[in-house]
Structure P
Amino acid sequence: MNILFLTVSRITDINERGIYTDLIRKFKDEGHKIVIVSPSERRLNIQTNFITTNGVQILNVKTLNIQKTNIFEKGISTILLEYQFKHAVKKYINNVKFDLILYSTPPITFTKVIQKIKQKDNAKTYLLLKDIFPQNAVDLEMIRKNGLLHRYFRKKEKKLYAISDYIGCMSPANVTYLINNNPQINPEIVEVCANSIEPKKNYKDSILKNLLFSKYNIPENSTVFLYGGNLGKPQGISFLLDILMSNTSNSHVFFVIVGSGTEYNRIKVWFDKNSPKNALLISNLEKSEYDQLVSICDVGLIFLDNRFTIPNYPSRLLSYLENKMPVIASTDTNSDIGTIAEENGYGFRVLSGDIETFNKRIDYLTSNNNVIQEMGEKGHKFLMSNYSVENSYDTIMNHYK
């Protein structure tokens, strides 16, 4: 099949690891021809370009800044994306006949692009629902419920669902939420198509561990808790800082916080003010360096703001499970990421704001290294069975055989 993939994630090389590049490689390896359309944000100062690399065509479209920017530019960027993508598609790939259009949220503003190609080529459409917008913005009080922006984006959201032949959600809770809050959607087209990766074989390397412990001044006998990913409002940064503060005198634990985002400076101010001896903040790492760091850590952390009414399912979970790390998922009451972890024995669910329970989980893991290993093995097994690209590929292709 000829497949078009639309995304706001910047993709320049499908050999890089990630939930989208891993899936695209799987489609390519199965003999499909792929065209990717992704943004080239303003901060990069790169014009729209169309390249072929590793057997895949990539159309990078110049846009405004979409990610890790202020809410005003993000909003304008989201509105303009549809026009920018539509113009670039018409200019560079209008002569290609597509059989399948894959697209992910965010954003929800690709409707006209998808609709035009669907009608022109009689193509099938599949939505990978990674973000439920605008409700997530309402939850975080970034836009007002039933206000002008909310009504505008909600209308766009409904149109996106309407042109989708199938909708793949990240988890069962996402399926339930989508159906319950969108009665216009036929429940039969909604299914779980979870975040997935092509798992790599990872081994605990004692030499690498010693080198990195020395590089980052991590005490030799510490249990290392890692948070890696976006540091923005969705993560409920206040609770993350509460956990760090409540453990400043805990010599058994060492926290490593890696990431960037709109709340990074707030975290840095806290670090500068408190100078914690058992915590480290790293602004950004190359993917290869981050992969090394993950491999020598013991426990993975997930944080979500407690105001969310939508069931988020952060993809950073996958690197934790890949490296045989149990997880502590601090979330709202609606996300099932922690529930699934507990049900399958590879992690704990803690409601965001519950410092006492969170610290009990920390104490339990720091005093039971054998439990960390057992839970890590269960998590890796669960990853291989449920979150590999083979699962996502089969789920999608089952509709097109």
Structure Q
Amino acid sequence: MRSEEHVQKQQPDDSSTTEAFTSEEPFNPQTAMIMWRMRTPLIILICVYAIAVLGLVLIPGVDDQGNPWHMSFFHAFYLVSYTATTIGFGEIPYPLTDAQRMWVLVTIYMTVVSWFYAIGSILSLVQDPVYQQVRKQARFQKEVAGMQESFYLVCGLGETGYEIVEALSNEHYRSIVIEKDGDSLLKHNIHSLPEYVPLLIADASIPKNLKMAGIARDNCKGVIAATASDEVNLKIAISSKLLHPDGMVVCRSDIQQYEENMLSFKTDYVVNPYNTFARIFAMLLHSPSMHMIFDWVTGAPDSSLNQAEEPLILNSGRWILCGYGRFGRSLYKSALLENHVETTILEADESICERFKQDHSDNIITGSGVDEETLDKAEIKQAVGIIAGTDNDSNNLSIIMTARQMNPDIFVVARQNQRDNTELF
């Protein structure tokens, strides 16, 4: 019984070892693809060279004494090699007979055609997008394997992801990026950052890609999931905790349901940008001095503290909130409603307006707020502040300009969605 129990205990270890061994790829993908695509041209070249060499060996020639002479395999291969590549070193070691010259002519046409076919196959392989992706992945794996410093794995190179990578690089922290959309490279030039950032164009929600990016390495200090999809960020959080339990995991989430799910998997930090801004804005409403201190403490690394700065005191009165999407709802519920601020909401979607009227007593008007008519209905001249919080930067800029024209003293809060529009705002 004891020996049988011992065998049963050993079985899981053996199976796990076998699974780990078989999970390794027997061939490098790049090598396997070259062998697969180039097998036919190589076979043709080998066959053509073999036939050409064999013909020169079998066809008799004449030496300098006029005696019959057969070319050795070495001399035949040497002659075919420089003839096929059109280099040309003459007829060696002895002048060729007419039969040998006729065979050399056949050899020239056979080898030239086969080389053209082989070179065309090579060019086709190099231009193949799949092969280019395999080469990039192979180069990326070498860069990750050669990284000895501690690094953070950033998933997503959108507006948020680039800001994170730029901040890490400016503080001389190494980072590795996984981004599914290759067009993000055109928007964000990570190669201009102080630290070199290896980049993998792949889906970060696939565990295999996370392992390729070095998530299981000891020098991986944490994973930052900053994609635009809460579902993808949730998958990254789950995979990170399973593949590297000791690493820190930071996730972005815009929806409360996904945020709670991430926390249930012991995600270290879940950042909701809408709720974060709503809490900061609420702090500004009820405690301007605390907001100023918070701004000092959490400011950019290179920013200086202005001790002569006065707290930002907002006038009491009615506010106008343009846009009641996820950002508008967070701002209204966490900042305006909790601080008992009278609010007029402008929302272009009529269905959202109907649902709002059923749950809240504040005024809501159907409209985007980009025109004077809608802002006039919201009595902008009597309002103390306006929040341009739609998901369209052009609309937000239009709201700001129209509001300033109608009420030059109004306090403006604007939502900027695209980093490229910083100068406009």
Structure R
Amino acid sequence: MEVINWQWILIICSSVTLYFLSPLAKTTAQFFKAVHKKKAPNTLVLTGSLIISWIFAKSITNAANLGLSFGLVGGVAYAGYYLSFAVAGVIIYQLRSKGNFKSIHEFLISKFGKNAMAIFSVLIAFRLFNEVWSNTMVIGNYFGAQGTSGYYWAIIIFTLLTLSYALKGGLSSSIFTDVIQMVLFAVLLIIILATIFSTDDFSTQQIVTSGTWSFELGLNLFFAAIIQSFSYPFHDPVLTDRGFISSPKVTRKSFLWASVLGAICIVLFSVIGVYAQTKGMSGQAAVEVGKAFGVVLLLVINFIMITSAASTLDSTFSSFSKLIAIDLNIKKTVSFGRITMLIVAVLGTIPVFLNAEILSATTISGTMVIGLTPIFIFWNVKVPKISFYLSVFCGLLFGFFLIFDVFPEAFIFTKGKYASLLWVNVWGILSCIILYFIPKWIKK
């Protein structure tokens, strides 16, 4: 009971502090574009914001659990998703410097029309919807088993507290608090790792030899993550919104640094799972390791989860409001942006009560958008408008193959967990690229 009380204090105090520190957005530029004193975020601020907004509570939970299941290979496999930053940084730089586009939506309308932009908006709205429940569920697990009253109350209260400061400043609040949250994350991660390595029976050698570098034991997920990285970032407005608020050069530099540093953070956090593996632990790796070292470390791990979850959640709220108000051009006002935040907070919490799977929010949504790969990778290649629809719907089809587990086993050439994920993505992305270019070839 004492731990639970301290955890409540951490959530309330951190949220209240961030609320009072967050800037109040009075203009649309402040609320939707994070303009502060007529200046855009610099490289350091933007890099930190990118990393912490993507080191979700669910991602570090998954990293620790994959470290427990597969050893160091599991952490490296999950870190493969951070190639997304490098891909997005290079492509967004080209879109802005060579194409003179001011947003992803402007690019899509220019090349494929408003209907294509509408379909794309549905995909990213689904992504943002997933981000709400998949991160708040992680927080709930620290207050009780799934389905208990403590679990549900923690999720509801945490969501409302994070929503409060997101409503206050929009993207300005999100960027500002990201800097604070990134510093906290780094300090807390160092404390956790220092505690683990302070034991006499855990060494670097154990980490290096903790897993087997085979498809069956982690590499299926690694290569699936690499493949998805060429489409995954473009359906995540939390990431792409940050690609259009600073200068193109600052943006590219920030995204490339975020790719490297973010991957390192994920691998380091997976070490917690590796430690749990060496001790024969089971369940949620981070929680079990925290319990093993006592109340203090459990609270530190809990606080790092709160920090990362809050960062992703406030970014999700601000991105959703920008999508509806600005990108879809429904009503470009701060008050309407705040209303849309309330809506996604409510809708995004519903799956919590339906026992959804946290990891599926990444792997399945990542598969369903592989059709975006040729659209952005070959952004400057002229193709008929139908190419967009053929590629996107082909990706969705392969996503449904994965969801319903109906992909033919004859086309799966590796064994083990995530084998179907890997090969659905391999065949899916090849099919999307071919379908994307077929209309161009026919037209010739």
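None of the figures in this text is laboratory data; all of them are computed from the coordinates on show. Worth saying up front: this structure is predicted, and the values here are computed from it rather than measured. Cβ atoms are built from the backbone, for glycine too; each structure is taken alone.
Observations, loosely collected:
- Given -23500 for helix-only ellipticity at 222 nm (-39500 (n - 2.57) for each DSSP H run of 4 or more, over all residues; to 500), calculated: source structure among P, Q, R: R
- Comparison across structures P, Q, R (criterion: relative contact order in percent (Cα under 8 Å, 6 or more apart)) gives the highest value for R.
- Cα extents along the principal axes in Å, for residues 117-324 alone derived as 80, 37, 37 - corresponding label from P, Q, R: Q
- Identity of the structure behind 37, 28, 10 (criterion: Cα extents along the principal axes in Å, for residues 125-164 alone, calculated), options P, Q, R: Q
- Origin of the value 0.75, where FRET efficiency 1/(1 + (r/R0)^6) of positions 269 and 333 (r between Cβ atoms, R0 = 35 Å, to 0.05) was derived from one of P, Q, R: P
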